[in-house]
Structure 1
Amino acid sequence: MCGIAGIMSGSGAPPDKAALLRMVAMLTHRGPDGHGLYRDHRVALGHTRLAIIDIEGAPQPLQSPDGEVWLSFNGEIFNYIELRRRLRDLGHRFSTNGDGEVIIHAYLRWGSSAWRMLNGQFTFALWDRRRGRLWLVRDRLGILPLYVARRGKDLVFASECKALFAAGVDRRIDGAGLAEVFTCWTAAPPMTPFAEVRQVRPGTSLSFDTTLRETESRYWNAAPHATTPSAPEEAVDRLAEHLRSSVALRLRADVPVGAYVSGGLDSAVIADFGRRAVGPSLRTFGIGFADPRYDETGEQRRVVEHLATDHQGIHCDAAAIRDALADVVWHCETPLLRTSPVPLYLLARAVRRAGMKVVMTGEGADELLAGYTIFKEDQIRRFWARRPDSRLRPALLRRIHHYVGDAAARENPLWQAFFRQGLEDVGDPFYAHRVRWRNNAWTLRLLAPEVRATFDLDAVAARYEAAMPADWLDFDPLLRAQLVEIHGFMSSYLLSCQGDRVAMAHGVEARYPFLDPELVDFCLTLPKRHKLLGLRDKLVLRRLAARRLPAEIWSRRKQPFRAPIGQALFGGQAAEAFDGLLSPQALAEDPLLDGAAAARLCSKALAQGGQMGGEREEMALVGLLTMRLLTRQFGPDFDGRVEEAGRRLGRMRPTVEVDRLTRRETSAAERSRVQRTPYP
């Protein structure tokens, strides 16, 4: 994967090359293997490359044979071999062996219909000079990020917000976006935490003509065509074939591909398919915790012993989480309500230090096959709603939250009171999620009254609904809940803060076999009985795993990936690391905060050594701290970071430089002499 950036001029003046260079400089962590530039009188494209396929032969930006179409591309097109073969049969000739050039030729042949043919994880900017049209395209599920903003009369776009800010886009925090993060964990597309920046929606293209008139087109949506009745063993066979094909595609690379092993079912299945495909050379990576409440080292060991992979594990303690938190916020570009992205950031660092660039991971299975507790909660609450006075039905909730608190806490009347909220509103399309959103909204008390006033949960729900298929209200309640989880949590948070951002911080590409388009379509068409039956989840996947893995792996209960919070950040002397950010004076001076409420929470955390009363308070603490880190990083500290990045870029020579204004163009011979400087 890589970093992309660009400017489209709307003023009549050529795009600012200095601004483009600043943008590229902010993305070199995404592409430490080289960078390139293209500029004409209307558009400038920048690129930083992480070389995975055709390592020496496909520097970007790429051009069409006649030089009239230019591409800056981030990601992988996994079916590029098949598409290249088809295009060659149609008379197209290729100058590289990379996957990116397929996009150009597919566009030349089929226009924007080509986007639907791409099996991959990608974002790209494609500039068609002849037609005067710029395309910005994001993959189906939003695995990779793409942001746009207006800077005066110009359009700017990039893989990360920091590149837009380096070009001069206003860095002001958006109150509504911030409140949405505090409530829903993320600002769903097109919203972001920044007032002047928006995301390109997953499965969507934006196109701009020379007047910067914008057209948005949805080329894919996560919608089932029809459920596919099948016997259990037939469903297992079909899932196995989809996974075998998906893993084979995601093993395509000119560098070794490894896999994460968490100790859970999903990553074990992916590692198993990978091990059978490449043999004992498969390298696996996992993370363990000093706190036994979060540690799955033993389970990881069992998976690794069974698969006989070349495994490397790392150990994460409270100090490691505390020390890396600021870097994680910088790369995620959003406040966080969990510390979970931090261990994954540390794991990606270990992968890179081990000489690896690519890993497969198991994300997506829980959303597609109903593995999360939120889906079981939905089933139990609907069952309870038929007999609201029942004492036995709500008791089922205790069985699915075995990892939360102790048994006594789950017997507390407040436990049932939490899940009773909106119990009988079973017609609400957000029935599964609204109870959690309302609970999370407790954290809004830390925000200033005028910021809280910008938030409207019904408006957020309406934006979610606008992204759904037109007939989604006719779907089974479980499928509706799955689509909300895919659109909100998975695409906007999981694949970003626990996926692309923390991996690409170290120049590591994460690949997601469960998110292959054909596999996604298959899972969405599965009848409910193959996914969730009573409290038994991911049935079809467990049946598949039973053919290949020991029972202690495939029958294990779901253990959500979590990391220490309160005590890690506020236990012992830990809070001293953040004292300047969380002092009463600093909190009182922050216009985004209710200083008194924030100070009370921090005082309580310090007095109790981080042992907070519950999940809401811990989430509020993390949100408060990471928001303060974010506003400092993108406030007074930002200009210094841009200057530092510019100095790093200055020590590197571009592998491609085409400037039609100055008639500057590197030759193939000159490109071959370029000495790439490793990114520190």
Structure 2
Amino acid sequence: MMFTSPMRLLAAVALDTDSDAIATELLKLGALELVSIKDLSGEWTSKTTKVEPRVSLARLGELRKRAEGFMGMARPPIPRPIINGDTLVGRVDLDAAEKRLDAMAAEVNGLRERQKSLQDEILKLDEILRQIEAFGDLKTGAAAASSFSFLSIRAGLLQADKIDDLTRALDGVPSVVLPSGDASGVERAVVLVSLKRDAVRIDPVLDRVGWQDARLPESSGESKDEALRTLNAKIDTLRSRQNACAAELADYFSDNGAGLGELWATLRAEELVARVRSSFSRTDRTVLFSGWIPAERVAAVETGIRSAASGGCSIEWLGPGQGDAASIQAPVEMRNPAVLKPFEGLVRNYATPAYGSVDPTPFVAVAYLAMFGLMFGDAGHGLVVALVGVIGTLLARKRGTADGLYRLMIYCGAAAIVAGVMFGSYFGLPLLPPLWFDYHGIVSGHGGSGAFKSVYDILGLTIRFGMVVLGVGLLINWVNLWRKRDWFTLILDKAGLVGGWIYGAGAWVAFYYVGHDYRELPSGSLLAVVLGLPTLLLAFKAPLEFIRHNKGSGKRFKPGLLVDFFMEWIVEILEIYSGYLANTLSFMRVAGLGIAHVSLMTAFFQIARMITPTGPLSLPAVLVLILGNVLVIALEGLSAGIQSLRLNYYEFFSKYFNGTGRAYRPVSFNGTE
């Protein structure tokens, strides 16, 4: 966990007839990051050719994505099954799979089209309903419909036995048919309400059933009520049919979900095997393959390959930078327990550390949570943040999405709870005495005691905290340089031993000066040793670099280079002194955010007391406190999270982090895309 995983490069040769079995085994093991044989530096690599897939990768991918699309249509979505290469590889029949998916598409699309058609009709009937409701009666509506409305309100005479024919013919058209008059007569008056844009569909139907235009009946007010009742009944019927379609679709996916998941798994397994095999190279009768594997899994991978190849293979292992692997960059695997994965995500979000360097995840976890707690030190607020993180984590896992951010919120909330207990702050109230010091009391000007009596003491605390963080960064850098055997940089770099010497000595001088009431510095001879000597040593950096880089190149020393060396020395000194000072003072923002957090809560309590000057707080005052707490949690929580991240990225990482690594991505049956 302290360092990135050591890697080994596999170079293997096996019979072509065993290539599918080997590819399947590699996917089951999930440990190999494939490397093209062409990338190796040996001359023999030019004599190999690419292995052609036995099935179309493009067609496999297309069918697999179609299956994924259907799985996503289900409610809830059909989960992707765990792939077992032993039972699935070699079973794919692309023609049969395509026919099955085509049949499924026809069934599903038919149901979805019915749902869409019903929804369109409901929307049109809703439109008719709203417009009829706007009129006093249908006569008013008919007058308005002539110019200002989307409605068409028509009255006519129709043979009694044709009314049902008209209703059936207009079943798919948003409309309402209102018969009136004596039901025993041969002809009946009928009111037809529809949308004007549907006239081209309605007019031929009216002609076919023998419609004769007439005047609207006098009882148009009653007709309006009847029209509204009929429309609502139609809408309810359509919604019932729509729900029936949704239930039918759900039943279809329920009945076919297992088979669809199995089809997807079969296609996915075959696709992955084909991809892995296509990355192999071949000769006439053999295949060659290569890839990076964590050193701890070498034995298991070799055993698996030999088993898949029935022992007929040749395997060679190379370390990074050795032999034919000299030109290939080793990938970086960061091995951290599950509890640290959210903080590993923060590191990866910045960059991937260089291979073989210190994995900064544990240090980032401690530093980030300490910074957040100092800036957001309230047990009540921390509890709210942690609960939001717990709820978000549960919902994310239910949806099958990433939960790293929510888990980070849980940790940050816990850090705030611990800090809040240390400071005695619970939703801005001193419900329990502080275990460390009274942050609220100090900011308010009446709670200081012991080592912390004023805001300046809090600022001094965060400066010391920043110095510890920067010191850890320097130590990590020295370890990385030691492992790389980069002695020159380890000694003379601004983040090396000389730079650390200057930083430590400068910090001691600063505390000496403050401790003597800003009136006295250490003696000149002592300053010359602790600060002057390392500063003078830096003067040799540029000349030594010139010698190192130009040794054997024929480039000769010129007197004018002395000026360059001197200027580089001056610039280096300025960078070290001003840079370390700025880095250290930057941690004062930790105190600044913490003071702002306390000040905001104090302000809201004062506002509440202004609303209710005496006695128990009134309801408006309580509402002010509730809204104030919500605002502080949202704004200060976001600010504390961002500033903690900034201090890690720009102050801590700048001392040691080399983000030139490449993330390790092994092939696996059940890995991510």
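The figures follow:
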{"read-out": "Percent of Cα pairs over 20 Å apart, for residues 475-610 alone - highest-scoring structure of 1, 2", "value": "1"}
{"read-out": "Which of 1, 2 leads on FRET efficiency 1/(1 + (r/R0)^6) of positions 379 and 483 (r between Cβ atoms, R0 = 30 Å, to 0.05), largest value", "value": "1"}
{"read-out": "Test item: FRET efficiency 1/(1 + (r/R0)^6) of positions 363 and 523 (r between Cβ atoms, R0 = 25 Å, to 0.05) calculated as 0.10, pick one of 1, 2", "value": "2"}
{"read-out": "Answer label among 1, 2 for the case where helix-only ellipticity at 222 nm (-39500 (n - 2.57) for each DSSP H run of 4 or more, over all residues; to 500), calculated from the coordinates, equals -19500", "value": "2"}
{"read-out": "Which of 1, 2 leads on distance in nm of label points 7 Å out along Cα→Cβ at positions 323 and 443, largest value", "value": "2"}
{"read-out": "Origin of the value 14.0, where mean count of other Cβ atoms within 10 Å over residues 251-258 was derived from one of 1, 2", "value": "2"}
{"read-out": "Origin of the derived value 0.00 (FRET efficiency 1/(1 + (r/R0)^6) of positions 187 and 579 (r between Cβ atoms, R0 = 25 Å, to 0.05); candidates 1, 2)", "value": "2"}
{"read-out": "Read-out distance in nm of label points 7 Å out along Cα→Cβ at positions 27 and 515, computed value 6.7, structure in 1, 2", "value": "2"}
{"read-out": "Computed 124, 94, 52 for Cα extents along the principal axes in Å - originating structure among 1, 2", "value": "2"}
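None of the figures in this text is laboratory data; all of them are computed from the coordinates on show. Keep in mind the model is a prediction, meaning the values are calculated, not measured. Cβ atoms are built from the backbone, for glycine too; each structure is taken alone.
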